[in-house]
Structure I
Amino acid sequence: MPANGTDDMETAETARLAALARYDVLDSPAEASFDRITGLVRAVFGVSMAAVSLIDRDRQWFKSHPGLDVRETPRTIAFCDHTIRAGRPFVVPDARADARFSDNPLVVGAQQIGSYAGVPLTSRDGFHVGTLCALDRAPRSYTKAELDILASFAEIIVDELELRHIARYDHLTGALTRRVFLVEATRAIARRDRHGRTAALILFDIDYFKAVNDAAGHAAGDAVLRAVSVCCAGLLRTDDVLGRVGGEEFAILLHEIGGEGALATAERVRGAIADIVLPDGLRVTASFGIAALGPAIATVETWFAAADAAMFAAKRAGRDSCRLARDLGAAGPARSADGTA
């Protein structure tokens, strides 16, 4: 039986949300590349506000929003939702005189939006994931030439999203790059602060990796890195995150887990890495440091420092072992998998 119109719309929306998810931009920190574009929009059009707006299932979230005092809104009140549904430039010259928006909280509330112009941000596979918009507190209209300029800026935003996606993964191992992993860790801290969600960070370093490169060559070293990444990916849960954060150093972000659970996961990964047999019988081990996201961790730097201190404790203990930071400070003491100091 063919799908009805409602089913078609739901299927299209599911595909649109998947396209948005591929960019992995929601709830990410501010970035200068996006702020430069919204700054140009304000300067070129002489408006008091501009935004890069991403439309999630039930909310509008702003990647950049100079002049606006909100980071997100319900989707139901978003001007930009009208833009993505239209799939073309959408203009509201006088919001207070437009029956669709005259009682909108963004118009009658603190933001005092008086006029709006938005163009879709269209992914390379054709889905409207959000908008670039110009807003002002006074009524104003826009010429076709001005909307064409806004559309050109929107193309630059999409190019930036595409570049972020390409740069997300390490080309050798397929793990997240250091930059992207740090963003994920920042999000975990924000979820802890807002919703009390738990998380843990594992750092591990391949033991004597320089000796592998020196003895067997860089091709063998690359094979080790790939094998370790594949091994880790096979052991982690769907929501867990693996990153390559240094030459032979990896990081794992575990959600909804405490220190003891993360220590158990690290032990499983440690054992699996030690069991890897590469061509010519090459084998490696790794040393692990684990830090739970407790109340003393306020920044990504502090979190990494705690895990790093625990990792070096594992190395001092003879390598091929795991240490859990007892103290969540940057250089707190660590304990081993069996609980000893």
Structure II
Amino acid sequence: MTSSYKDAGVDIDAGARAVALMKKAVEATHGPEVLAGVGAFGGLFDAAALMGLEAPVLVASSDGVGTKTKVASAMGRYDTIGQDIVGHCINDILVQGARPLFFLDYVAANKLDPETIATIVGGVAKACKEAGCALLGGETAEMPGVYAPGEFDLVGNIVGVVDRAAIIDGSRIEPGDAIIGIASSGLHTNGFTLARHILSGLDFEAPIEGLGGRLGDVLLAPHRCYTGDVDAMRRAEVDIKGLAHITGGGLIENPPRILAERLEAHIHRDQWPLPPLFSFLQERGGVADAEMARVFNMGLGMLAIVPEEDAARAIEAIETDAWKVGTIAPGQGPSRVKMV
């Protein structure tokens, strides 16, 4: 008896075809600072790009899209999931004032379908190009026995830079500052395990009244990137004291990550319209208000903390829908976010 890697479940030829299919899209994100990319053992990025800063600080982050991949698989739609991971990772370093330099992705599946993998990575490349970020490299892995048939995982790693003097760390936030909520584009990349549990038995291909389209398409709306909104506030000379990306942990767990222990956030639930998707999930699932706010972004993908006198100017400058949704107050309670 003879055995081969393909007999064991790994098709090297499929991996090579996937790389060939994605190569052009990946290389479209490269500028002159990329010295080695697709096919190299390691990506090379010219650090001379940092020389224009007085005290450059590198900022790095890793994240995944979670079980949103299961919705993509159910829909057979893979063109947006790559955009999700880029938007998520860029926002994670944006809150500290950083801009992306380069991105690396990791795609793993039970069995590689070259066209599907190329579509996923094409979405990553599209979002990277729009953000001026090089897709420097990554990994495509076929792992039978680890992932179930039809399943895949998508992870992103980002490296960005910020001048030390421009770091946003929340240290200047004080009582009386305004909390500006900037609209999300949907669930983004969090809460999908609960959402899928609530929606079990529904057809993702079917339109749902009030949601504006097919259920699956609404769920797959790409994770919004907030670089343009932050840039707009800066152009308007808004003093941005803190930024909180509303990811896992929702509106309850994320704001305290930028607040001193002596402070808490008071968020007024009636100050922004709850998008229909969240109302639909809450009503169908019988989910309590507190659990909704702890799991989902509730229609706010980013919070900006600014002086009260800058609040109106910030809202006017932001390119996306935005509202003043609360204030910073003294407090050291067990929950440092109060939904009032």
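Comparing mean count of other Cβ atoms within 10 Å over residues 87-94 across I, II, which is largest? The partial results should precede the final answer.
Numbers: I: 17.0; II: 25.6.
Comparing I, II, the top value of mean count of other Cβ atoms within 10 Å over residues 87-94 belongs to II.
Taking relative contact order in percent (Cα under 8 Å, 6 or more apart) as the quantity of interest, name the structure among I, II where it is greatest. Mind showing how you got there, number by number?
Values: I: 12; II: 22.
Structure II comes out on top.
I, II: which one has semi-axes √(5λ) of the Cα gyration tensor in Å, as calculated, at 47, 22, 18? Walk me through the numbers on the way to the answer.
Values: I: 47, 22, 18; II: 35, 27, 16.
This value belongs to structure I.
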| message | Of the structures labelled I, II, one was used to calculate distance in nm of label points 7 Å out along Cα→Cβ at positions 191 and 271, giving 1.9. Name it. | response | II
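Name the one structure among I, II that helix-only ellipticity at 222 nm (-39500 (n - 2.57) for each DSSP H run of 4 or more, over all residues; to 500) of -14000 was derived from. Walk me through the intermediate numbers first.
Values: I: -14000; II: -9000.
Source structure for this number: I.
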| request: Output the label of whichever structure in I, II has the greatest value of Kirkwood radius over Cα pairs in Å, for residues 207-310 alone. | output: II
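Which structure, out of I, II, was P(r) over Cα pairs in 10 Å bins from 0, in percent, for residues 127-230 alone calculated from, if the result is 9, 26, 32, 23, 9, 1?
Values: I: 11, 23, 24, 20, 13, 6, 2, 0; II: 9, 26, 32, 23, 9, 1.
Label of the originating structure: II.
Values quoted throughout were computed directly from the atomic coordinates according to the rules given, and no laboratory measurement underlies them. Everything numeric in this text was worked out from a predicted model, so none of it was measured. Cβ atoms are built from the backbone, for glycine too; each structure is taken alone.
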